[in-house]
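Peer 1: These notes open a run of structures that come right after.
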Structure P
Amino acid sequence: MRIAPVSLLTILGVTWFLLGGPSAPAQQVQPVDQIDICLQCHDLEAQLAAPVQHSPVASGDCAACHNPHAARHSELLLDRPAILCARCHEDVASALSLPVVHAPASAGRCSDCHQPHGGEHANLLVRSPQELCGECHADVEAWRQQSNRHPPFSQGRCGTCHEPHGARFPNLANNEPGKLCAACHSTTDQFRAAHKGYPVTEADCSQCHDPHASDKAGLLNTETHPPFASGRCTTCHAAPTANEPFSLVDREDRLCGKCHAEQVEANTTAAFPHAAAGGSNCSACHNPHAGEGGAMLKGDVQTTCLGCHDPGGAKSGEEGRFLSHGDNLDCGTCHSPHGGDRPLMLTADSVELCSDCHSHQHAITHPMGETTLDPRNNQPMDCLSCHGIHAAPHDKYLHKDGERDLCVGCHQEKGAVG
């Protein structure tokens, strides 16, 4: 049976009838007081009464950030926090593409630092800048105990020197070191005299001064190099009137070796020298003027070492969860800092070194030594054959799961090897 075609006019007529014809009233969405509706369930009165209000809250537009019915994101947010916030805060989105990005901003954890509705502090910060920064940066509390504190720090004005989200300069500084300091510290005759006439406005001030606090006058770093402390700059540098006043009077290894012969020799003659020093680059690790870590290091031992070394991917991901071996041991516990005659610059043979702390495990250990060869590389078995030093994917720093996978790497089903 053939069905007669339906005309377009017929379709339009039926549709018009179903919609109620000419007399059907238009359906209007009634305006809703979003704040009033939301407060019926959500206890937000304190935030809404705070002196600083988020713009959408101030305008009563909850739907600017939340879906009132259903959403794929927690708190019924329209999108992930970082993406949602970037819709209005374009400056923050731009900052995330800069070379140095603040970790919470990089991870999209906006609420770590900011209140989403209202708060007591500028920029909707959850606490005052100094208190907030101190929650992650443990040094803040130590700086507060120092006798001399940089005014921007003591007044909690972290933003005077640092960008909160992203920056072009290390430590989220908002300018390069010399220009940043020169914004407040003018080059007076007194300033020049204190710096022996050297053009320090072209230098990195943090080589000598702590930008936050110090127990030393002038905010000098904790440890001072004797020639620097006594003002004998020309012991190492050209005269301040020279064409290149900061140039050294000799190569670093020869210059440092005049006082530190043992350390320089360890680097230049060792079978495994510290590559960072390269035989002459002592300043790769040491501050030649004033330092914070022991031995005039540029920072504490672990921070200094991790400036170049990232053992086992310690800076990123699950593989790095065993960053510090043992109870935050100093790197120098196991490694010679300048160089040594053993691989990895270990201070002793790995079996001997490990047994210093692991005496019980050493007594019941898997066979090791010259008579027990690792079939994977035909080298004598030692602690490192099965264990990592800094990072490993399994407990006890094992390279593989100790229940089975580690063992079958050497011991095949047809019989033990060794």
Structure Q
Amino acid sequence: MKLTRREFMVGCSAAIAAMAGGRIGNLVFAQDSAAAAQRDILVVVFLRGGCDSLNLIAPTSDVNYVAARSSLRVTETEGLDLKNPVQATAGFKFHPAAGGLKELYDGNALAIIHACGLTNGTRSHFDAMDYIERGTPDNKNTPTGWITRMLTRMAPEGLIPAFASGSSVPDSLLNSTYAIAVGQNVQDFALRNSPSRYAERQTQILKQLYQQGDLPLHQSGLATLEAIETVQNKLPRDSEGKVIDYEPEPDAEYTEGGLSDALRRIAQIIKLDIGLQVATVDFGGWDTHDSQDRVFPDRVEELSRSLNAFYDDLAAHHGRLTVVVMSEFGRRLKENRNGGTDHGHGGLLMVLGGNVQGGRMHGTWPGLANEQLDRGVDLTVATDFRTVLSEIAIRRMATPYLSEIFPGFNNYQPLEVVTGTDLPIE
């Protein structure tokens, strides 16, 4: 079939647009390897907006909590029981909409680190997210993300080592040469040809063009085409060659919503066995300055049910899977006059997986008495977020290069959140 110059140029334009839409950039993909399919997988879920940790995992018996929140609090009768809390006198309980999280916790798959977060005290969303995702609390101009630096040291062997389930790559993967972002269906990771009947011929011509040079651009182009071809070949198809929609495991009951869709994409990529090692997903809507009693329960329920479904969907991968759930900061102890809570300081971090010391809270609970609060108004950060991420990097991802992943962080002491080998820190 003859392809005219105009048709080829139109098709290439569409192909380039597709690559840009997937945020491929100047990637240098790793090569497919059987070894990559045996390495651990880290999934980072970022709750954008500042999640109210004091209502997600609530200290229902704390008299200071009760006094500070006349309406926006979880009561002892409505909260879901939490076994083995770090401080029994606070009477911690899950938010009533967090049944899926409680199920994971009771099954010893979910660990909670309360009063955890960024130590520099900022209450700015943008600054806090920059500091956390770049892994440098004193410098938001760091040119790479903490996951980027970890991946560089890991030297990934898989075809697609890092995957952002969304329309863009987060700053934790800033300037990564391994990451792609896909915001729709996995099957959309493809060249968009115009007209489509020329797809095979167009791919052949693009390969020929990239094979004529040895610059990084040529290498990235060939690697991209190979990655697209591999993904498309692995997707299940019907008798007519059309891609079949992804079918989760029978026990996985995903909800209708953005987070479930994003986690479903990650589960699909993991099951393709193409070497995924790190995935990220954003889940917004946590900036609850007003009407928190209406907004917050819906957010909690979607988070809870989506994570539960994701974990059920990946039952065969539990031994390799670690999921981190975090936010840029928590909310103020005292509710405001608008039925909400303002920007606070200490938050929480949750870790889910088959090698997690779950069913318990880790770290130190600083308390909510006035003299125990940060600036007299907020939950204090008792555990630096880098402590937990460092433990995961060392014990699960086998990358003990903390001076590079978290430069300037010198106070690492494992909390025993995950099991694994304590490699010598470098």
Structure R
Amino acid sequence: MRNILFVLVDCLRADAVCGNERGTVTPSVDQLMSRGTYFNQAISTAGTTTTCVASLLTGNYPFAHGIRTLSGYKLNSECVTLPQVLKHHGYHTYAMVSGPLSPITGLDRGFDEYEYRTDGVYLSDDWGEDLRRRFRQKKLREPWFAFLHLWEVHKPRKVLPKFDSKQFGADKYERAVSSLDPELGKLFSLLGDDTIIILHGDHGENREVARRNLLARFYRLKRRFSYPVDPRYYKVGHGFHVYDFIVRVPLLFYGPGVFPSGTIVPDQVRQIDFFPTLVEALGLAMPLPVHGRSLVPLIKGESLPEVSAHVAAVGGPLQGSKNWRVGIRTREWKYVFAPQNPTIPEEVYHLRTDPQEWRNLSKTQRPKAEALKRQLLDIISGTYYMTGATAGEEMSEEEKKTMEERLKQLGYL
């Protein structure tokens, strides 16, 4: 049985590690990518960490696992998690997490050890050296599954002095990614060739460059006078929409003999597919049906029918469920609407000709908009997006207060 390291980098966009236009310098990730299988169109469930991690660990969309946003609800007690399945098959399960991933959320289910960091500690700090020592000295009981959640790319970005120049990126975001890369390389070098390594981003991010040009300053001025302005022009962060720079994330599997070397899969895949994919790749059986599906056929060079990805914007910047957006994404199209607020315009984007999603075609592409909306409603009909009901367990008042204090510390509230 192989050891498994799952590295989840908070706010890591797909175009930060792959693509000709990136300004990041990431030789460690590049080397891992050249030896692994990379999914070039991986789509996250949402733009908020706890929602995405719940989907990763259960294979389900939020209306089944119950964690709809950063606070208020815990993981549905009926959901089986990936660490529970691995533990059942003899794995020792470890989590080293930060940010909003408090055990209060129920995301610790199935982990033998759930180490929650409340302070801003990073791989380049003493904590990182201690983590590497644990791997170097084989302190984790084998076979192990280690879920490592990293905060370096999240605001406030961790940019090491050596990397704080245009040589390593156009803004703090890219420089933080470049700063993290050698720290990842140090960690990867301690693992045997038979260790499976997964690199993923929970969701993406609107970068600092959104604020830098004259047009952005003009839109910020308009916003001061209460004109409606698309937040991509002025807001650095995530959770406020489902644009591709927020929901398109890297997904990389490395493992000789299991995941082919130097393979790029162009098919659209979903965050909910991670759980069943890893389970099948390990030769294990899924304990129950989930929304996701195994991507092993694609890894083997076979084909799968295209499936649409459901995406949601449920973050704190939207200030309540009336401003939430939900959407559906195919390889070619994206449709977005606010299910509890008909005054917010629908959005339709043709991703093949407009990958930056500048041109809203909701008025000129009505048949396409209606078809995508019907498909989306088939997925979410009767869920909390429409009714306010949820499958999750409500936090106690004390737990809500604790989470709110933590979210304030993180700058979400």
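What follows is calculated from the coordinates using simple rules that are stated; it is not laboratory data. What you are looking at is a predicted structure, and each value in this text was computed from that prediction instead of being measured. Cβ atoms are built from the backbone, for glycine too; each structure is taken alone.
Peer 1: Given that P(r) over Cα pairs in 10 Å bins from 0, in percent, derived from a single structure, equals 4, 14, 18, 18, 16, 13, 8, 4, 3, 2, 0, 0, which label among P, Q, R identifies that structure?
Peer 2: It was calculated from structure P.
Peer 1: Next question, about the same structure. Give the label, chosen from P, Q, R, of the structure having the highest value of relative contact order in percent (Cα under 8 Å, 6 or more apart).
Peer 2: Max of relative contact order in percent (Cα under 8 Å, 6 or more apart): Q.
Peer 1: Given a computed value of -5500 for helix-only ellipticity at 222 nm (-39500 (n - 2.57) for each DSSP H run of 4 or more, over all residues; to 500), which structure among P, Q, R does it belong to?
Peer 2: The value was obtained from structure P.
Peer 1: Can I ask one more? Work out the source of 2.1 here, i.e. which of P, Q, R gives that when distance in nm of label points 7 Å out along Cα→Cβ at positions 113 and 401 is computed.
Peer 2: Traced to structure Q.
Peer 1: Suppose distance in nm of label points 7 Å out along Cα→Cβ at positions 201 and 369 works out to 8.0; of P, Q, R, which structure was it derived from?
Peer 2: For distance in nm of label points 7 Å out along Cα→Cβ at positions 201 and 369, the value 8.0 is produced by structure Q.
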